[in-house]
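Multiple structures are listed underneath, in structure tokens.
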Structure P
Amino acid sequence: MNYNTKYVVRLTGDERGELTGLIRRGRVAAAKRRRAQILLKADAGPEGSGMTDGEVAEALDVGVATVHRVRQAYVEQGFNAALERQPAVRPKARKLDGEQEARLIAVACGPPPAGRARWTLRLLADQLVELEIVESIGKDAVHRVLKKTNSSPG
């Protein structure tokens, strides 16, 4: 897979010098050093080798996708963004807090609605909205909360 056509790295003389110095420096994070090496090998400028993603990946023993991400960061976000570590994407905030979880468990352990033999996840979600415990919630969020608990309504 050749990603090179969209993200072409052309380093300036200052950037090339900074990358070279960074690689030669003793104490540099390994990931930052690797990204610097990727940029130098992928440079399509007059002083660069202009290697393809596959060639860079093979030369530096990294994945092709890694080379592509570094190229993309350089083109779209700039020199420093390509060198620095990207912040981790955190999962969504919890839908229910501790008190709301306790009320969900209490409802689940209580008697089911009339005409039903047991609670379903969808019924529990609807009941939480009806009781105004939350504004909205899906059956998957209810499932995650109940899965964490060791309570058994039976």
Structure Q
Amino acid sequence: MGRVYPEYSIAAVGAVLISNSRILLVERAYPPGAGKWSIPGGVIEPGERLGEAAKRELREETGLEAEPLGVLWVLNNIVRDESGRVKYHYVIVDVLFDSNSLRGELKPGGDARAVSWFTLEEAMNSPRVSRTVKRLLWRIKKYGFTYLPLEGVDHETVS
């Protein structure tokens, strides 16, 4: 199944890391969102737990590691082309990380062209920051950092 004009939605994670009123963002190198600053993240690999996927994406795209706390937000992100056909469809589970557990060296990797810290105000006002990040920040401003702990979120069965 391809990512462009998919037959079904694609499950993905975002790694939300906020420290000292600054949010960690990556500049996307590839569509969707090429050239825009957004939350580090990507597709969940088969058999991967949400926290594991978010940790992997954070490490791959930023060079940093931290411990996940829980699910901050879920976004059903649908992008249509000019004719109205679904070009991209991701269900993104944003995982909040504990900034006190931060370690590593900041450097872009994976499909991130660049990585940087933005103040929350800068992120909200920059035309280069994605609309999805701005929606997330609006949600945080309205509801705070309420999250669903990862404990018990992942479920596995044996057939």
Structure R
Amino acid sequence: MTEEIDAKDVEILETLRKDSRTSMGSIGVGLGISKATVSRRIAKLEGEKVIVNHSLEIDPSKLKVVKSLLYLNVVGSPVSAVIDEMKKFEGVRHMYKSFGNHNLIVEIYTNSVDDLYEMIQTQVLKMMSIKIVEVDILVERVVVDENADLKLFKEKQK
């Protein structure tokens, strides 16, 4: 990072996380800085990859799709090779390399639990380097603290 993130940057991030459509002018008024300063700070945060995207969250149950996490143990080949194969699967949204009981966690959407089961049986378990597959079907997202990461960051700065 070329510049340190300061308290104003964190306030901008908190505001945008709450509503990413908040205008730069409104943010500036709320923080007592100009719209141009807000714009420069956001551009800096984007350039430094602190802000990696501006996204829209959709409730998958309203679309009548099943959101699941697949926990995969990869043995005998690099995790990156499995990632390349999993990218070809329909419905994969995110993948996470991880340390712990599993090497790879895959966030995937299917039309039904039956489709999920079929995909695991006919595609995932056919991959030679996949030794264990565990599944969690996500029912509801419960937001506890959307800004937990920013709060930890602020604590470290004190």
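Tabulated data for the structure shown
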read-out: Structures P, Q, R, by relative contact order in percent (Cα under 8 Å, 6 or more apart): label with the highest value; value: Q
read-out: Among P, Q, R, structure where mean count of other Cβ atoms within 10 Å over residues 52-59 as derived comes to 22.5; value: Q
read-out: Among P, Q, R, structure where semi-axes √(5λ) of the Cα gyration tensor in Å as derived comes to 38, 19, 14; value: R
read-out: Structure (P, Q, R) behind the derived value -10500 of helix-only ellipticity at 222 nm (-39500 (n - 2.57) for each DSSP H run of 4 or more, over all residues; to 500); value: R
read-out: Read-out semi-axes √(5λ) of the Cα gyration tensor in Å, for residues 36-107 alone, computed value 26, 14, 11, structure in P, Q, R; value: Q
read-out: Highest-scoring label, criterion being distance in nm of label points 7 Å out along Cα→Cβ at positions 60 and 132, among P, Q, R; value: P
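Each value in this text was obtained by applying a stated rule to the coordinates, not by laboratory testing. Since this is a predicted model, take the numbers as computed values, not measurements. Cβ atoms are built from the backbone, for glycine too; each structure is taken alone.
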